[in-house]
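Colleague: Each in structure tokens, the structures are laid out below.
Only the coordinates and a few stated rules stand behind these numbers; no lab work does. None of the values given here were measured: they were computed from a predicted structure. Cβ atoms are built from the backbone, for glycine too; each structure is taken alone.
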Structure I
Amino acid sequence: MPTNRETLEQKLLEQAQQVMRKLLDDLPESSDITLSDMERATGTMGQALMQQTMQQLVESKQQATMTDMHCEGCHERMSRRGKRKRRIVTVRGEVEVERVYYVCPKCGTGCFPPG
């Protein structure tokens, strides 16, 4: 049975392969490719890989912390209310991640899991 790390690694490798295939499909024929084409393609690929890697890491962290969420105010068990997207500024630029959102049925307080 694969470990969490092995599962995460496999997902990241699969996503990287998809991004690289798209990059190669979108490039002009090798005789027509310019340095600007190469730079644009690798920049797009790098951004896509960063986005997908961040998303996988966020999801992995959430899986590890999603046992029971309790409200900090009234200590009631919180209910899952779907996912929300958020743009996060990182040292490498902005990425959009999707995280699970929880709401307390008693007091209405909402939060994302820590991390």
Structure II
Amino acid sequence: MRYMLLINAPADAAPEPEMLERHRVFAEEVGRRGRLVDGAELAGPATATTLRRQGGELLVTDGPHAESKEHLGGFYVIDCNDLDEALEVARVVPLVDGGSVEVRPFVER
């Protein structure tokens, strides 16, 4: 079953120089275990463009969907046998202080 690991960080968190290396090592290890499908770092929320349907029109605005105390900094897609295994992988995702990982299963049809 595929799961998405959504990596959130506090909006005011300064990037740690060693974080990219920690993520490289994490991705390498999870890949070696045959569980990594994909992953990427995302540009900051200031680079977002939001499309919203309102009153039959599609509005395009610069910036994130909503103000938030956290922002989505990146993601991994993993393929695991079950939620327990996905949580085992998620427990070792490198995080900045105050960061979080949201684990969501894909809808498999």
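Colleague: Taking Rg/Rh (Cα atoms, Kirkwood Rh) from the coordinates of each of I, II, which one would give 1.14?
Modeller: I
Colleague: Something else: Looking at distance in nm of label points 7 Å out along Cα→Cβ at positions 50 and 74, point out which structure of I, II has the largest value.
Modeller: Top value of distance in nm of label points 7 Å out along Cα→Cβ at positions 50 and 74, among I, II, belongs to structure I.
Colleague: Let me ask something else. Using distance in nm of label points 7 Å out along Cα→Cβ at positions 58 and 82, single out the structure from I, II with the greatest value.
Modeller: Largest calculated value belongs to II.
Colleague: Looking at structures I, II, which one was helix-only ellipticity at 222 nm (-39500 (n - 2.57) for each DSSP H run of 4 or more, over all residues; to 500) calculated from, given that it came out as -6000? The partial results should precede the final answer.
Modeller: On the way: I: -17000; II: -6000.
Source structure: II.
Colleague: Can you say which of I, II returns 20 when relative contact order in percent (Cα under 8 Å, 6 or more apart) is computed?
Modeller: I
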